[in-house]
1. Hey, relative contact order in percent (Cα under 8 Å, 6 or more apart) derived from one of P, Q reads 26; which structure?
2. If helix-only ellipticity at 222 nm (-39500 (n - 2.57) for each DSSP H run of 4 or more, over all residues; to 500) comes out at -7000 when worked out from the coordinates, which of P, Q was used?
3. Where is distance in nm of label points 7 Å out along Cα→Cβ at positions 54 and 150 largest, in which of P, Q?
4. Given 2.6 as the derived value for distance in nm of label points 7 Å out along Cα→Cβ at positions 62 and 78, which of the supplied structures P, Q does it correspond to?
5. So if we calculate Cα Rg over 2.2 N^0.38 Å for every structure here (P, Q), which label has the highest result?
6. From which structure (P, Q) was mean count of other Cβ atoms within 10 Å over residues 6-13 calculated, if the value obtained is 21.2?
Structure P
Amino acid sequence: MQARFFLALRPDARAAAELARLAARLAAALGGRPLSAQDVHLTLVFVGARPVDEATSLRSLLDGIAPHWPGLPLTRLGSFGRGLWWVGPADTPAWPVLLADQLRQRLREAGIGFDERALHLHATLLRGARPDAKSALAAFADDLPIVAEHWSLALGWSGANSTPQRRYRWFEAPG
């Protein structure tokens, strides 16, 4: 069985709940499927489809890296088209870029392929929104910023066991 793996930062519980409430409000106004609090994350590196039994070896790539990272204000809403809405920082600080580079280097050293696209730090909130939804962007300005007190490093994956209520499975970084 295959799963889609990625390395990500997960917000603290309070910020995750706020992000889920924003996702639900977006879905009520724009249609689509909101992400739940337990699924909201900032992807650092997308690894892609791999056999599920490789989860342990992928998780080991997190060994020796700090499991918790500082707060980061999410101040900007945007869309990638195709009905996908996200929230992210106005400016990306240096530390997430350096962390993503460190993870990419570990993947290279392990001979594991991954998506090489440049980091665009964002948390997906909504999938499948109506195509005309961009005009509603200003209505959610008062919901921001959302500031996580800290972020936790994790390996995430989705696969056959995913449900609308829980899209991803998580392995937190040790420590």
Structure Q
Amino acid sequence: MSGVKLDCIDLKILTLLQRDARITNAALAEKVGLSPSPCLERVRKLEKGKLISEYRAILNAERLIQHVHVFMEITLEKHFSRDFQVFEKYIAGLPEVLSCSLISGDFDYLLRVIAVDVAHLHSISQRMLAAQVGIAKHFTYISLKNVKDTTEIPIEQLLEARPHTVLDDY
């Protein structure tokens, strides 16, 4: 947890900002029922408490460039702490890797990769194997259709699902 006490207005601010980070402070204040100055103070408090990690534009890859989205399962040869560190440091430097998660189960990592075509994907895979970062095996799955892709955290639903929430004191 962040250690920052949140109330209903803070949660509303977070919800609105993640839907539209370009909303003006005046519009945000109006939507949450505050005047602009206290609203801005709350946003700064949320930023300082690291509840807002960054603001960014989400590009429309479909309109930007021809591409394929790919999921890769990666299994490492060895499972010592150093092996994970080496692999993760290498992956962090690959711009085509959009996300990388350490996974429990039959493989170690799940990667989401973007490439312009299958030939580009093949070159990414070959570079990864040639880098000798401990990859024992990898499987590649080309996404045929993106059904849902969001960065929005469903704050209200998560809070309702928890037995104890940050709002219990309010």
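Only the coordinates and a few stated rules stand behind these numbers; no lab work does. What you see is a predicted model; the values in this text were computed from it and never measured. Cβ atoms are built from the backbone, for glycine too; each structure is taken alone.
1. Numbers: P: 38; Q: 26.
Structure of origin is Q.
2. Values: P: -7000; Q: -12000.
Label of the originating structure: P.
3. Looking at the calculated values, the largest one is P.
4. On the way: P: 2.6; Q: 4.6.
This figure was derived from P.
5. Numbers: P: 1.01; Q: 1.33.
Going through P, Q one by one, Cα Rg over 2.2 N^0.38 Å is largest in Q.
6. Values: P: 21.2; Q: 18.1.
Only structure P yields this read-out.
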